[in-house]
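Please treat every number below as a calculation from the coordinates, not as lab data. Computed from a predicted model, the values in this text were never measured in an experiment. Cβ atoms are built from the backbone, for glycine too; each structure is taken alone.
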Structure P
Amino acid sequence: MFGDFNLASPYAAYARLRQGPPLVWDANFCGGAWLVHRHQDVQAALRHPDLSVRRVGGWVSQAGAPPSPRLQAFKGLMARTLVFLDRPRHTRVRRVVNAAFSPQALRDIDRSIENRVTHLHSAFTNQLRHGPADLVEQVCRPLPALVMIDLLGLQQLPLAVFQSWSEQLARFIGQATPDLPLLMDTQDALLDMADFLGNSAKLQEGGLAWRLLHDEQLSLQGRRERLAQSCMLLFAGYETSRHLLSSLFQTLLDDASKLQDLLLNPQKIPAAIKELLRYDSPIQYTARRLMQDQHWHGQHLRKGQLLLLLLGAANRDPEVFSHPDDLDFSRNNQAELSMGYGIHHCLGAGLVQLEAKLVLEQFLPLLPRLQLAQRERIQLPAYRGWNRLLVHYRAMPS
């Protein structure tokens, strides 16, 4: 089915899926998976107690890696991160990290994020005075990394190292079928990350990473489980945000009417962010494994098989969203699934949207003066976003 999947526009493939049955077996994608594309089915699968998020072992097996102590350490860390935990362990660990992303916690860091955006805006406009500037390189990539450095208390971690680690993990998780070289590079990145996060001398005392490592009152079990949550926050707090920011910039630079609408009606910014999350989800799919045989939509699904939950397709389901292929900033988007649903709803969803809001508030007045010169889309099937958005000032009419 996905043999002609187009990374530049997957929505044509989703539209073809909607013309057929609700479940489609694809023998090649992710090593074999059931494609789930209807909104009600994706939503149901996201909260189904008999579907598992544990899939690290499948990635390693597909890559054909020989056993080694480092590989075992890699698997142990990955498998203990919150995103790959099932209940009841997931409930216990999530309760620990939830507090860092509560509404009150976001209000507490609002000003520091705003200051970060102000500094990036100043540096970006200064670069524009001398020639073209890249919105991805100078805004979308550094901002979420700097925010997570502040949140976790990692001021000794160089920004470029943070980005290298996180983007290596993204290449691994975002690839349908990772190969051995990709697995080995990702193994090194995660273990280097854990080495840094396990060194108390490099952590801000009292910061989130320090507390996850040392606070005995937290219901975390063992050093690996503690380190795994810091690693997960470093990665997950970065990727979704940078892709959303780049898609927002690209959309508004390409659509003058939408840009003008937000300039005249800045109160629409939160709704515009939610709508873009629906319209062009930064995370296009997630996966679940069957814990037992099931019959669903007339198909026999076997224990251990993979369900690929197509968030991007569900977010354009015409049964839920009227005119789903239209970008409409006045739409009610309570049903969008970009950040997941149920117990695995994205922990940092509020932080991602706060970052986007603060960026738009400061950058919107600048955008009408900019013109896109070059663009390069990210080439990973699980993600939607841009690696490059080179802009320059528009030529002034003579």
Structure Q
Amino acid sequence: MRIYIMIALLFFASAKVLAQTAKQDVKQYIDFAIANNPELKAMDLKYQQAMEKVSLAKSLPDPSFSAGVFIQSIETRVGAQKAKLSVSQMFPWFGTLGTKEQQASLEAHAIYLKYLDASAKLEMNVSKSWLDLVLTDKKIFFTRKRVEILERLEEQSLKRYESDQTDMVNVLYIQMLKEELISKLDLFKDKRMTQQIAFNTLLNRKLKTEVITPTDESFMISASIPTANIEFDKHNRIESWEHLHESAEFAEKASKLNTFPKIGIGLDYAILAKRKDMDVADNGKDAIMPMISLSIPVFRKKNRAAVKINQLKQAEFKALKVSELNQLQLEYQKALEMYQTGKRDESLYQNLLTKAKQSYEILSSSYESSVKRYEEVLNMQQKIWIYQQKQIEAQIKVQKSLAQMKYLGS
């Protein structure tokens, strides 16, 4: 029995210096996700569409062309009219096209800012998802080791029982602990499969692609909390609403400009036949007539409604900006709380782990075959494993909060 207890002690002493079997830099996962995530691709396509709308907004309406042939010629002094060609171009009121271009450009930039925010959020989600896998793998590793040690202890206890050196209750106690851990191990494995699918979904690759996590402490992505004050007014989520607000202002201006007349210029070209009954000046000479026209917006109700709609949009975007700012501040406070809690837990469980190991050494050195002492040794052994797991959970919590803060500061 003492030999196997010492094996457990050696395991605890060497757990932190295990070699890393395989490691994939999380930065490579992030780059892969940004390049392949379908949601991000869709947002990029949406931005490209918005940029094309800028070209549409500053374009003039299509010119109109018409041609007509007189069934019965109309006689004029210089000849009979045979046909007439007309071409015209309408122009909106001065400044209208530039205003619409500004509106479309601001809308496109707002979409681009949302794309940048989605990219930063994807980076955060990939980091968090990867950390979830790291934590579950750590739990699986520790649980397997605990089962292995309990199996050795069970074997040794059975031998001692057969030789009347211990009670059957000691054997049963070890078996109960082992069965509980085997059940937990199965739960962790199921959970890991779900987490792996979630991770691969972010990367848009085969859902069952294996993800290797480090076995040492190299899972630490960030070192410390950002010291610089985060300016939420400059965050992409806030600036996006600001650009939409400005876009609505230009849309309102464009709606007002639509209440002014549209100006059209054109040209009529009349084809004349020569007179045969007499010879006159400019006989048969085709006629050219420049024209100007106005499109008068008599029915202004629709324009007034458009102005009102854009004024309401401005109020909406302003309210959403304030709401978004409040949400960012809340998210930062939650991340800060998680960071501080993780740091406290990390320190707490490091202290408890040190004391538990000292207690375990004392108990194991004074081990007796009594049931009470036997349970105390095993319970202390369980506490050491639990504290190791809790310490890693605290470290993962700190890393997740730092990933959140990095996103909020982007």
Structure R
Amino acid sequence: MARDLALALKNVPLRAPAPLFERTRPPRGILNSQIGFMRALGALACVFVVVLPFIDASRYTMSIATSALIYVMLSMGLNVVVGYAGLLDLGYIAFFAVGAYISGILTTTLGWPMWAALPATILACMLAGIIIGAPTLRLRSDYLAIVTLGFGEIIRITANNLDVTGGPSGIHGIPTWTFGGWSFDDGFTLGGIQFPPYVVFYYFVALIVVTVGVIGAGRLAKGKMGRAWKAVRDDEDAAEAMGINTYIAKISAYVIGAVWAGLAGQLMATHLSAISPNSFQFLYSVLILMAVVLGGMGSTPGVIIGALFVSLTPELLRDFAEWRYLIFGIMLIIVMLFRPAGLWPATAVLPWLKKKGRAEAPDFMEEPAEPSVMESASGLPAEMAEEGEGR
């Protein structure tokens, strides 16, 4: 009897138990889903960027908008380092300087076109990230912040004392982007509308920021590497105990952040056509870090909002003359008092999508019949089980 029952149980296929109740599907739509609303908001932002020159195409507006987009690029790179990996970097402006000076030297001294200097800028920033990050990323918290601050000042002082970087005068006459026989200085006409050079460069910067800065950093954060960064940020010891190579994770975040800053530095050098060591002071590292913290560390929309707030607010307050920075500081204090996690933190939920209480599970307190217990235990029909017991 026992042998027959064991043989019968051996040949019965195992089946997963059916769920007790059906799981509700995630909501969809713009107003019913967080993801849908964010995608719609991002699409509206892209439309606004495209339409802005048709609203106001003055040189001042385009210059401020281009600088704001470059700030967004910088903030997205620092968000990888600080927001995702949890590495407090106070010398992030050093990579911004490396990208600007490498592109400036190659295009003015060696006569390279700007597009040819782009791969060299990326490689130089990766090398700088490894050189600076390799010895420093074994440190944590305050010690890491102090060392990165020192490296940022070393890069600025070195550029101030080298002949190839122009010394205190910097590099002047940095050319714009050229493709074949056409350059941004020529502008172009589309649909009977003449687009001047500064408007064309604004579009170019917007294209790079949207594709590389925002989409690239967001996709990296959702992948395997991004999960490793967040694990290191939350608890480095626990992440290492779970098998994550924390040193590789940190240095990869540092190198990627350096590449983002280098691209922004090359765009800024082309935008201003001149750079000097005074353009890379410690204050700018603080402003970029302020944009990340103010917007919400680890949040892509929050970092964009923070970068726009930090870059545009002083310009909007220009009518207050010498009082504008005082007003700007007061605004920062008010924001941090009422929104300590940032204007749009990574855990933000739209007000009309606040999580409600869990739905109560159906009542399964009824006593099951004895045959069904035997059936669930053996996987056999109740009649077969009873026949086995009779034998």
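For the read-out FRET efficiency 1/(1 + (r/R0)^6) of positions 44 and 244 (r between Cβ atoms, R0 = 30 Å, to 0.05), a value of 0.95 was computed from one structure; give its label from P, Q, R.
Value 0.95 for FRET efficiency 1/(1 + (r/R0)^6) of positions 44 and 244 (r between Cβ atoms, R0 = 30 Å, to 0.05) corresponds to Q out of P, Q, R.
Work out which structure the value -15500 belongs to, where helix-only ellipticity at 222 nm (-39500 (n - 2.57) for each DSSP H run of 4 or more, over all residues; to 500) was derived from one of P, Q, R. Intermediate results must be reported in sequence, preceding the final value.
Details: P: -15500; Q: -24000; R: -20000.
Source structure for this number: P.
Output the label of whichever structure in P, Q, R has the greatest value of mean projected area of the Cα convex hull in nm². Working shown, then result.
Details: P: 20.3; Q: 32.9; R: 29.8.
Biggest value here belongs to Q.
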